[in-house]
1. Compute distance in nm of label points 7 Å out along Cα→Cβ at positions 71 and 343 for each of P, Q and report the one that scores greatest.
2. Looking at relative contact order in percent (Cα under 8 Å, 6 or more apart), point out which structure of P, Q has the largest value.
3. To which of P, Q does the computed value 26, 51, 20, 4, 0 (P(r) over Cα pairs in 20 Å bins from 0, in percent) belong?
4. In terms of mean count of other Cβ atoms within 10 Å over residues 151-158, which of structures P, Q is highest?
Structure P
Amino acid sequence: MSLSPGHAANDPDRIIREETARLAPELVAMRRDLHRHPELAFQETRTAGKVAEALARLGIPVQTGIGRTGVVGLIEGGRPGPTLAIRADMDALPILEKTGLAYASANEGVMHACGHDIHTVTLLGAAEILKGLAPRLAGRIKLIFQPAEEVLTGAPAMIADGVMDNPKVDLALGFHNWPLTPVGAVGFARGAVMASSDAFDVVFKGRSGHAAHPHKAIDAVVGAATFITQAQTVVSREISPLMPAVVSVGMIQGGTVRNILPDTVTIKGTVRTLAAEAREQAEATIRRLLEGLKAGMRLDYELTYTRLVPPMVNDDAVLDRVLASARAIVGADKVMELDGPSMGSEDFACFAELVPSAHIRIGSGAPGRRDMLHNSDFQPDEGAIPVGVQTLVRSALDMLR
């Protein structure tokens, strides 16, 4: 599956359109195969194997086991120049699929409910076309197929294994299917487009006792409940209202029966911010509130505070070049500025923290549907695949002229 002899001498836009149309059925079939066999974070062995095989067939040098289950391919251009990394994520979610599709997940309780199967084949399609157009490139393209985005640790794992080196990456491009944008369109936002993500786990340590005699115990339940309430003031009273931030507790666990106060209560929560200043303030306030509870309620505690990923910040210069390429592919009227940033997080931010980067959305909203990511009935429009392929290829060609 390579460009026909002499084909690369023709108009590149026509090549992109024709090659994408030729590849589309195969890419859709592969997407459905990946969808039927989803794999969780750092378990993407089958997916990684399929990716490595596809790249090898194209004659693209492949590295496997980068960041445990990540795959990296390298396309050398015809002339010296910078290295552009394009990243696609591969992992699925622990969700029971309820779509009823013929190619629904055969791995019960695991589902591609975020469309990473679409991302994987989109980058493979772009890789095939770019391989054929490689003589036109001034530089090289590093194809990054990343594990474990859903747990926000795949990008750091690949970076730790040297994915940004040998050759050193100079620019990076990320993308995500977006059901809130109609298929055929490309969405974008400027500046901080997705939030940082930090995790906190707190074990409140009291002293158990009979519920009828609470004064003889130290109540970890009340302590945890007090902290959960106080934590809401992190956003409302500690951080400027001009700086978006979220503090949420998603799990609380403690006790076994109604008439015994437990020794411990555990909570797990998340902090999301768009600005580094707000991120620092949120952590400092959480630590201060816990110290106050320790003194005021006689509780001890154990805090594990983990910084996962920074805010995802688009570089204006890189983004502008990508948007110009997208307009050439889908038309200016279909390159849409999003309503604003998302408080969701994306570990592509770890790449963007190191080099100028842009992260765009490829519309996957199917007509007549109102799909949402991470939903058991998620059914993105597969028309997002050819649009994504063409946008990535044109962007790479324009950035490495």
Structure Q
Amino acid sequence: MNASNETTSPPRRALQGVRVLDMTNVLAGPFATLHLALLGAEVIKIENPTDGDLARKLGNVPKLNQQLMGTSFLAQNSNKQSLTLNLKSPEGREIFQKLVATADVLVENFRPDVMGRLGLSYPALAEINPRLVYCAISGFGQTGPDALKPAYDQIIQGLSGVMAINGDARLNPLRAGFPVCDTVGGLNAAFAVLAALYHRERTGEGQFIDVALLDSIMPLLGWVAANLLIGQQHPVPMGNDNFTAAPSGTFATQDGYINIAANKQEQWEAVANLLGVPELKTDPRFQERDNRKKNRQELTPLLEAKLKEKPTAHWVELLNQHDVPSGAILGLEAALNQPQVRHRQTLQKISVEGIGELRLFGLVAKLEKTPGGIDAPPPRLSAHTAEILGELGYSPEEIQRLKTARTI
């Protein structure tokens, strides 16, 4: 056959053939299952028949909220199917149990007591499917004095110490500008699910995974926490300055600001040379790293006096040419559209019926043999209910009866 006429099959996805039951809402859980879906898993999003995932109503476009396709939902539900199911009804639980028998993974982010009250706890579901990997995501975990408390991202930011180290002497405490605890909790859950699936491949055993948002965010404070736990140094809010080195932070230029990270001695010396202040290299206040850190308030204005002579773009180009990490500080729109982000295809285009073409985040890890990405748009509520129930053996008449009874 002529090579030009040969057809090549699409590359296999890493989680192809893995079925995930997604019982999650809003952010941490859906972010976890999004990554499983981008890796090729079949993710069935199980939603209440009335209005589904709360994120369907969240976003800055009222028209989309009314369609139950809010921007918050669109952001993290690509590649998923939507099945509506009333788990409070006996028939709804029966359907769910049939699905569990076919599943590899279940992810939920209810409070710790909810699934047990429904009779759908991990021990009960493990009797149906011993190979099931069950991941429960919650604010504080399944056990402990705070386990049953409600939690949103900002609550966890405050309790984890994140808000206490953000900002500066004028503005502190300060939350991160996006829900960092929810997203990190979702990534932690996806990571744990993959580890559990790998264990199952070797042993055949499913298992229960307990992921807490509070647990998930705290290791990200590693260096700051180590300074306290090992060096007995409490963190001091430093705004845009980097506590590990100087000059390392944000500096004013002729037309705005620049980030410079001169973390190595040779980088500091290059900065002094390039800015035309070589005498600072031998100034006792700035000669050594620790002294520069102590005297950063004196160093910064000396550097900014030179940086303000030329625009940010000039300094970014010059410093990077000499191996000093530096960059402009972009607004979100510019950041999303910068050439490197486009080259990496961080955002993918997908057409959503009734809405149009959207740019959404795909899988940002580039797997050579099993690449992942967006294949299908976020689903309309209940878009796949009839199809999935048909696969379970329900007839069209039974499906209509279940709909009339509001089971689906």
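Bear in mind these aren't lab numbers, they're just calculated from the coordinates by the rules spelled out. Everything numeric here is computed off the predicted structure, so don't read it as measured data. Cβ atoms are built from the backbone, for glycine too; each structure is taken alone.
1. Numbers: P: 3.7; Q: 2.9.
Between P, Q, the highest calculated value is found for P.
2. Working: P: 23; Q: 19.
Comparing P, Q by relative contact order in percent (Cα under 8 Å, 6 or more apart), the maximum is at P.
3. Numbers: P: 26, 51, 20, 4, 0; Q: 22, 46, 26, 6, 0.
Of the options listed, only P reproduces it.
4. Looking at the calculated values, the largest one is P.
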